[in-house]
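Undergrad: So, here's a batch of structures to check.
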Structure I
Amino acid sequence: MATVKLELLKKHVRADDFSSDDEYLAHLLSAAEEYVCTATNRTTAELLEMGDGEQLPATLQQAVLLIAGHWYNQREAVSGVQMAEVPYTLQALVKPYRKLGV
């Protein structure tokens, strides 16, 4: 279940003026949300409760957008371009919501 709106992701990746990638972008949203659930060790329902009950908290929405946007722009596992991670970006957004296991 996508809790971040497709329209928001389309704006994030600058694909809001065409619809040919909508199905793929929706798939990326679902996968990115699963990633956030795994990274926080929480269910979607738990994360929604931390937001307004229907949407994730804004910081986790931003994490989903960053992940899905990265996957949209880097569609292969290998790139010939040298890239560097922006320090603390994704980790800073997700870590405060992480549930520590016993």
Structure II
Amino acid sequence: MKALVLTKKEHMEIQDRPAALLKNHEIKVKVSYVGVCGTDKHLYKGLPGSGDANMPVVLGHEVSGVIAELGSEVHSTLNVGDRVAIDPNIPMWIMPFLP
């Protein structure tokens, strides 16, 4: 898979990365679009408060795509082929699943 990787301050490159093996409690999403946001900009610039990122770090955490696979222990109304949007900064108990 392709990934935008910050390798050091103010240097990023597109790399081919192996896909992670799906764990039983995980959902694999085929990414259609990914946003590079302010957090990524702060990481790129190495600004204070941008977190202690260990380089290299893959940028872009706001994602939309299609569910490609469900782990064997996933109990959800979501199905392979469903379109999803992901922001890992919003806990699931705050943002309920929408139809």
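Undergrad: Work out relative contact order in percent (Cα under 8 Å, 6 or more apart) for each of structures I, II, then name the structure with the largest result. Don't jump to the answer; show the numbers that get you there.
TA: Working: I: 34; II: 30.
Largest value of relative contact order in percent (Cα under 8 Å, 6 or more apart): I.
Undergrad: On to the next question. Among I, II, considering only FRET efficiency 1/(1 + (r/R0)^6) of positions 10 and 74 (r between Cβ atoms, R0 = 35 Å, to 0.05), which has the greatest calculated value?
TA: Values: I: 1.00; II: 0.35.
Structure I comes out on top.
Undergrad: Further question on the same structure: Ranked by Cα Rg over 2.2 N^0.38 Å, for residues 42-89 alone, which of I, II sits at the highest value?
TA: Values: I: 1.48; II: 1.61.
Top value of Cα Rg over 2.2 N^0.38 Å, for residues 42-89 alone goes to structure II.
Undergrad: A value of -2000 was derived for helix-only ellipticity at 222 nm (-39500 (n - 2.57) for each DSSP H run of 4 or more, over all residues; to 500); which structure in I, II was it taken from? Could the numbers behind the result be given before it?
TA: Values: I: -16500; II: -2000.
This figure was derived from II.
None of the figures in this text is laboratory data; all of them are computed from the coordinates on show. Every value quoted in this text rests on a predicted model; they were computed, and no experiment measured them. Cβ atoms are built from the backbone, for glycine too; each structure is taken alone.
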